[in-house]
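Visitor: Right after this note come the structures.
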Structure 1
């Protein structure tokens with residue numbers, strides 16, 4: 001069965017953001033156009049971030065897909081690891097603040113920044 005590779009940014013049991021890779025079964029459609037099962041969503045937002053944009057460490061407010069439409073986005077984690085996403089790439093962000101925790105910028109979340117010479121355009125789809 002065909003699958004879609006899903007990069008997931010999540011909060012691990014120690015409260016730190018991590019990446020993992022999962023697969024989504026493409027179990028519907030036809031051999032010429034394979035589809036995943038229909039997934040619920042809660043709306044979407046478009047964002048344009050100018051050249052030079054960068055954020056401080058933060059957690060995702062609610063689980064959401066992030067799709068890069070233009071430019072490049074770097075996601076950095078507390079452990080020093082980074083991943084760069086370009087046009088057509090995506091990840092599912094679930095690195096929310098652990099229940100009962102107070103945000104600690106030295107422990108929780110991820111940072112993001114725009115890379116390159118063109119603005120970063122992203123699409124956020126709430127899960």
Structure 2
């Protein structure tokens with residue numbers, strides 16, 4: 001299994017290298033082309049959210065095992081303002097910033113497991129897994 005990687009995010013120009021690194025990690029871990037694209041898309045959305053709302057944070061990726069399943073886990077962490085209403089944020093077309101509001105619900109649909117924890121004034125932690 002590949003070792004965990006951590007991708008720091010400080011500025012908008014960090015997003016594209018993070019997505020490329022995620023794709024490379026997926027290929028090296030044996031993901032199908034489709035699963036690699038889904039994971040890279042999730043990383044793109046998570047990284048964009050970190051920069052847009054929290055200004056900096058990180059994405060961690062690692063291979064995971066669960067019984068007979070093998071997958072990739074993506075963890076996005078920031079210490080930004082947090083999400084005031086996670087329930088609303090997880091609904092399609094809800095946006096606090098004028099976007100389409102499809103990001104977080106889209107990640108949940110693309111990935112197999114999704115968990116979000118957010119505390120106002122402390123930040124957000126999102127864990128998403130894709131079983132490959």
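Laboratory data are not the source of any read-out in this text; all were calculated from the coordinates shown. Computed from a prediction, not measured in an experiment: that's the story for all the values here. Cβ atoms are built from the backbone, for glycine too; each structure is taken alone.
Visitor: Output the label of whichever structure in 1, 2 has the greatest value of mean count of other Cβ atoms within 10 Å over residues 17-24.
Guide: 2
Visitor: Say we calculate percent of Cα pairs over 23 Å apart for every structure; which of 1, 2 gives the highest result?
Guide: 1
Visitor: Looking just at relative contact order in percent (Cα under 8 Å, 6 or more apart), which of the labels 1, 2 belongs to the structure with the highest value?
Guide: 1
Visitor: Now, a different point. Tell me which structure, out of 1, 2, gives 0 once helix-only ellipticity at 222 nm (-39500 (n - 2.57) for each DSSP H run of 4 or more, over all residues; to 500) is calculated.
Guide: That value comes from structure 1.
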